[in-house]
Structures are given as structure tokens and as C-alpha cells.
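Next up, some structures in C-alpha cells.
Derivation of every value follows stated rules applied to the coordinates shown; laboratory data play no part. This structure is a prediction, so every number in the text was calculated from the model and none was measured. Cβ atoms are built from the backbone, for glycine too; each structure is taken alone.
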Structure P
């Protein structure tokens, strides 16, 4: 029996095993190719946002520099807006203190209160509402830089002290 005859007999006996090995190898190659394709896409994705008509490296560099300039100007604009918003936010309510109490002997239930509302610079107002059985009174006191323009009652002082020590919105 010649060498070619021996090879053909051997191939005929093991053809199914060779096909199984070939199938497994092709599946492995397909998986590796798919993984490599995903890696190439991940690597080239940042460059796809750069708009250029040419493959010339100098034009690509020019497009990258243009994108950097545009990004820097956007960052500057955002910084300016943020600064403006931070300046404006100083006038937002930041400190609040509330004290409830019984102002008169003829009414119970702590229906009277003193409420202090201050901004970041400790400017604001202190409101006092006194509830009695036959009358009610209310007062407003202006607060500038954490100081009242008149002498405060004990409850009003407690409300302002609470407001000064408790910040409603924390700055980050």
C-alpha cells in the first residue's frame, strides 16, 4: 500500500474527529477576532469625535488642537457661570432657627414663636408672633451681619442663636 493510500485510509477513519477539531479552532478564532474588534473600537472611540475630512496627521493634529481650544473656552464659560451662581447663592436662605413657646399665661400649646431666617452673610429677618387669648402681635426685626438693630427677647435670642449655629444648606 502506497503512502497516499495509507493517508487516505487514515483520513477516512478520523474525518469526524478532524472536523470537530477544525470547528473548535474556528470558534476560538472567531471569539478572539470579536474580542480584538471590540478593543479596537474602544481605542478608536475617542478619536471618532474629532471631525476631520482627511487622514493627514497634520490635519488630525489641527482638529485635536481645535477641540482642545473649544473645550477650554467651554470650561472658562462654565467657571464664569459657576462663580456668578455662587455669588448669587449668598443671598439664599442658609440659616434658620425656630423657637416655639407660650407667650402668655392665658393660652397654652406653644402657639407663639420666633423665627430667624438668615443668608450666607448672616443678613435676614427675625419674625416674632405672640398668640394670646384676646390678642395677637407680630414683630419683624432686621438682622445685619448677625446683629439685630434692637435688643432681643430671650426667645428671639435663642432663635437667632439656633439659626447662627445651624446651617440649612451646606456648601460643597
Structure Q
């Protein structure tokens, strides 16, 4: 399908190692002039649902500056665009939980908020876990919580987990388990 939007002019208004924000003058689909702000992410959002043989999982808790609140999430982080996402997923799982896994299943691709950003994400289920020492980044003050996977589903359903990548990862994993695919 042809793009009905036309970009007339664009200007970078903010740029750092993680994001770039552009202001765009546009002609919208109805033919009228308008503006659009676009946030470009320089990394791929990657989430991991770790599952052991008894269907326990691990959540990562941390204070999220942008929300000004504490958040429980699946292990997640960024992978440089153009790099192998599975390598980034393995690195993030090790950094945040200490685990390595011998079985990886990609369960989805998604766009995190496609009305304002081009950020893309993906999620894996990691199985065949081996415990090790976590290696969090210096900006991360993480708490790790082991719980039955069904409790993580309940946390999504009752609003205790609100992170979009975590919600999608947990609910998709639940469907795959229920269908005998994981």
C-alpha cells in the first residue's frame, strides 16, 4: 500500500546515543498541512521469558525513572540495530538474571508505540536454564523474583505488570503453553 503521508521538511531536534527526535512538517492523508514528531530508537527492544522445567519464571524489578514508579518486568534490554537479536537476548538474560539457556524460541515481533516511535521489539522464551552470576549495568538496581509462571500471568491480569513488552511476552507464552507449543 502506498504511503498517504508526505514529508515536506524534517529537522532533528534532539539526539543522544539511544534516541533521535525529529520534527516534521507533513501533508497528511487528507491533503492538509500538519506536523509530526517522530522518536527514532537506535536499539531494538528485546524481552526474554525464562522458563524452567517446572514452569517457574523470573521477573526483574526496578525503579523506572520515566514513570516515577517501580516496575516488575521480564528480563529485557536493548540490542543494537543491525546486530543479531538472539545474541542481545542472551546477553540481557545473563546480565539481569545470571542465567544462560540452551533453548531459545522467538515468539513475536512488535512495535512498542507506533503512533510516535519506530521502536521495534521482539521476545524470546529461554529454556534449559543454567544459573550463574548476574552482571547488571551500573545504571540498573535490579531485584530478581522467582515465581510460578501462572503468578506472572496473574500479575499481568491484575495490573501489577504494565510494561508492554513484559505483558505481551507473558501472555503470548501463556497461549503457547496452553496450546502445547512450549
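Here mean count of other Cβ atoms within 10 Å over residues 23-30 was derived from just one of the structures P, Q, and that gives 13.0; the source is Q.
Between structures P, Q, the greatest calculated value of volume of the Cα convex hull per residue in Å³, for residues 71-126 alone is seen in Q.
For percent of Cα pairs over 28 Å apart, find whichever of P, Q sits highest and give me its label. Largest value of percent of Cα pairs over 28 Å apart: P. Which structure, out of P, Q, was FRET efficiency 1/(1 + (r/R0)^6) of positions 63 and 143 (r between Cβ atoms, R0 = 41 Å, to 0.05) derived from, given a value of 1.00? It must be structure Q, since only it matches.
Taking distance in nm of label points 7 Å out along Cα→Cβ at positions 39 and 119 as the criterion, the top-ranked structure out of P, Q is P, with the highest value.
In this comparison of P, Q, the computed figure 21.1 for mean count of other Cβ atoms within 10 Å over residues 111-118 is attributed to P. Ranked by distance in nm of label points 7 Å out along Cα→Cβ at positions 7 and 87, structures P, Q are topped by P, which has the highest value. Supply the structure label, taken from P, Q, corresponding to helix-only ellipticity at 222 nm (-39500 (n - 2.57) for each DSSP H run of 4 or more, over all residues; to 500) with the calculated value -6500. This figure was derived from Q.
Suppose relative contact order in percent (Cα under 8 Å, 6 or more apart) works out to 22; of P, Q, which structure was it derived from? Working through the options, I get structure Q.
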